[in-house]
Structure 1
Amino acid sequence: MRISYLVKKEFLETIRQKEMLFMMLVTPIIQIILLGYVVTTDIKNIPVEIINLSTNKETIKIIDRINNSPLFDVNKISPQNVDPIEVFKRGKIKSIIIFRDHFNKKNNLINYPQVQILMDGVDSNSSQIAAGYFNGIIKNYLLSDIKSMGRSQLIISKPFIRFNPELRSINYMGPGIVALLLTIITMFLTSISIVREKEQQTIDTLLISRLKPIEIFIGKAIPMGIVGIIDMIIGVFIVVLWFDIPIRGNLLYLFIASFIYLTAILSFALLISIASSSQQQSLFFSWFSMITFILMSGIFTPIDNIPNSLKWIADINPLRYLIKIIREIFLKGNGIEFFYKDLIILTIITVIITSISMFNFKRFISN
């Protein structure tokens with residue numbers, strides 16, 4: 001086939017540039033490992049200052065539990081009160097825990113200290129999670145203490161968490177990072193393919209060749225599509241073997257959804273390349289588009305949190321549907337019957353983007 005020569009040319013042109021080869025094969029490994037550790041909602045080593053104004057012996061036991069927890073980094077334990085505003089302004093302490101004596105004693109009431117938890121709310125999400133950790137430690141201590149005295153609590157809460165019982169954020173974020181990696185590599189590399197031909201003044205050679213417009217279009221997309229699939233396979237291996245994330249579903253559905261998504265993202269990247277007059281311009285448009293895709297995809301925040309006035313952007317974002325499908329396959333082990341609607345919407349978006357890109361490519365050639 002004539003198109004195979006164009007595909008071969010694109011591969012050779014890419015391989016000749018050692019920095020591009022590094023970006024395609026080594027950079028994805030580095031990125032997914034770094035993002036796997038950095039992009040997490042788990043909170044650890046929270047800097048804490050403890051103010052102990054209590055003479056209750058139970059206070060020492062609770063402080064020991066906090067001090068021995070890997071979640072907290074107790075910087076200071078002081079018997080004197082402090083101004084929390086001044087402490088938080090310095091930025092070194094994120095939480096202050098104050099223990100005071102409880103003077104309301106009754107015969108049948110176990111006496112525990114009063115506990116006040118003050119949080120630096122600049123990072124509201126981390127503050128809420130940290131407050132939950134504190135409450136959990138104190139609650140567990142009280143329940144174990146009550147149990148050791150032979151007493152039972154009136155209400156017992158036993159939540160059951162399915163699909164991610166350990167609440168590891170990497171189990172949730174890891175599959176999304178694979179989709180993110182697929183987007184970054186293919187969009188950046190493809191968006192410069194045609195505009196590079198313009199700058200090198202080799203585009204005319206392609207246009208006067210015997211290749212049809214659709215063959216040139218596909219020939220430009222196939223090499224980057226293969227690179228994208230290879231990077232996705234690398235990403236899946238890393239999240240499974242390095243981060244110990246289980247795959248509960250059928251990988252065939254993952255590759256089907258990824259192929260459809262790749263068609264959409266490659267077509268969009270080629271559209272950027274056609275409309276751009278320089279590689280710098282194409283990279284700028286790619287960066288802007290990629291950030292929009294990521295923010296509106298649900299990878300970091302739920303789609304339900306997006307205001308209704310902006311939710312339409314998420315509805316036409318192909319990355320949103322790929323991330324949802326990947327998480328369904330990884331975490332829930334769902335079959336296609338559970339996400340076929342998302343697959344259909346993704347296919348429709350892909351057809352529309354590809355049609356617009358092809359139409360503009362034909363216009364570009366005819367001009």
Structure 2
Amino acid sequence: MDIEEYSPKSSLVVEENPRNSAKFPFVDVHSHQWKMPVMDFTNLIAEMDSLNMGYMINLSGSGFATFAGNQNLMDISLTESLENIKKQGVSNRFGVFVNIDFNKLDDPDFGTNNVEIIKDAVKQGVIGLKVYKNLGLNLKDNSGERVKVDDKRLNPIWEICGELNIPVLIHSGEPSPFFDPIDKHNERWLHARQKPQSFRNSDEYPSFDEVMQEQYNMFKNNPNTIFINAHLGWYGNDLDKMSAQLDDLPNVYTEIGAVIAELGRQPIRARRFFIEHQDRVLFGKDTYKKSEFDVYFRILETSDEYFDYYRKRHAHWKMYGLNLPDSILKKLYYKNARKLFPSIPLELFEPN
């Protein structure tokens with residue numbers, strides 16, 4: 001038997017308050033629906049209703065075309081996504097982000113072309129821009145150099161988003177242990193065993209601190225643009241650091257997608273973080289799977305102790321509830337999102 005097989009049943013007897021739906025209607029600001037251009041939304045809407053999810057933001061507006069590296073296909077897919085939700089009468093339940101191709105960074109018209117792409121997307125109904133993690137990690141320019149997150153050639157993109165008042169949700173880097181040696185001291189060793197491609201060795205990639213500093217510089221240099229720093233900026237294991245960044249950068253928000261396990265292992269510090277930054281944190285889940293939301297609700301809403309996360313390679317440790325006050329839950333679940341996305345219908349959350 002090894003660590004993958006070892007799954008002891010706890011003998012601890014404690015109160016259990018499982019949650020299958022959120023206490024208040026919520027906005028998921030970080031979801032991926034790759035088939036949005038062609039999907040039937042009937043089943044998804046039913047699942048959203050059962051979770052008490054009022055509104056979902058699909059960051060993958062360009063769908064699978066994003067991976068083709070062809071902006072024309074991405075633009076077509078985006079238009080089809082927007083048309084599909086309108087055709088099925090569910091525009092009040094979904095928001096869509098635009099995606100852009102950074103591979104043509106060296107083209108003379110890169111900035112101008114992408115400004116027009118973003119302007120056109122907003123006219124069609126897009127409410128934000130999603131930036132994937134290839135920027136800062138493995139995206140390279142024509143000279144073979146890694147494109148840094150704070151590369152000035154990208155400034156026209158951040159500037160137009162500020163002018164149009166649409167947030168930029170950006171995923172930079174990976175959890176810090178993914179950059180560390182894979183040995184017995186690395187708490188993500190099991191993840192490395194199951195998903196070795198997720199790790200970033202120093203021979204091919206910059207350090208965690210380097211990528212995070214570049215992202216910080218970009219935030220600092222574009223004060224008129226609203227950024228949503230995805231996944232707690234990968235500082236879920238260092239909330240002092242995340243807190244200091246939010247204090248220093250009034251144009252930056254964050255969300256909890258894929259990092260709820262970090263919060264669930266430090267309930268005292270995490271609760272204080274939500275209280276101190278209650279106006280700057282959004283609810284996000286990342287990969288959509290209905291059965292996984294209950295752990296989020298239980299951590300955020302209850303005082304339960306010593307319960308399991310849903311994926312062992314992400315968290316071999318136990319979870320504890322934060323028991324957030326209703327006033328903060330409402331901000332986390334929908335009020336902060338509506339502040340950034342005023343087109344989200346209020347009646348989904350506060351019926352007359």
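What follows is calculated from the coordinates using simple rules that are stated; it is not laboratory data. All of these numbers come straight from a predicted model, not from anything done at the bench. Cβ atoms are built from the backbone, for glycine too; each structure is taken alone.
Look at distance in nm of label points 7 Å out along Cα→Cβ at positions 133 and 237 for each of 1, 2: the largest one is in 1. Here Rg and Dmax of the Cα atoms in Å was calculated and came to 27.7, 97; which of the structures 1, 2 was it taken from? The read-out was computed on structure 1. Could you tell me which structure in 1, 2 was used to calculate log10 I(q)/I(0) by the Debye sum over Cα atoms at q = 0.09, 0.16 Å⁻¹, for residues 85-268 alone as -0.65, -1.08? The value was obtained from structure 1.
Kindly point out which one of 1, 2 the value 0.15 was derived from, the read-out being FRET efficiency 1/(1 + (r/R0)^6) of positions 149 and 181 (r between Cβ atoms, R0 = 41 Å, to 0.05). Value 0.15 for FRET efficiency 1/(1 + (r/R0)^6) of positions 149 and 181 (r between Cβ atoms, R0 = 41 Å, to 0.05) corresponds to 1 out of 1, 2. Each of 1, 2 could give helix-only ellipticity at 222 nm (-39500 (n - 2.57) for each DSSP H run of 4 or more, over all residues; to 500), but the derived value -20500 comes from 1. Given 14.0 as the derived value for Kirkwood radius over Cα pairs in Å, for residues 213-308 alone, which of the supplied structures 1, 2 does it correspond to? Going through each structure in turn, the value belongs to 2.
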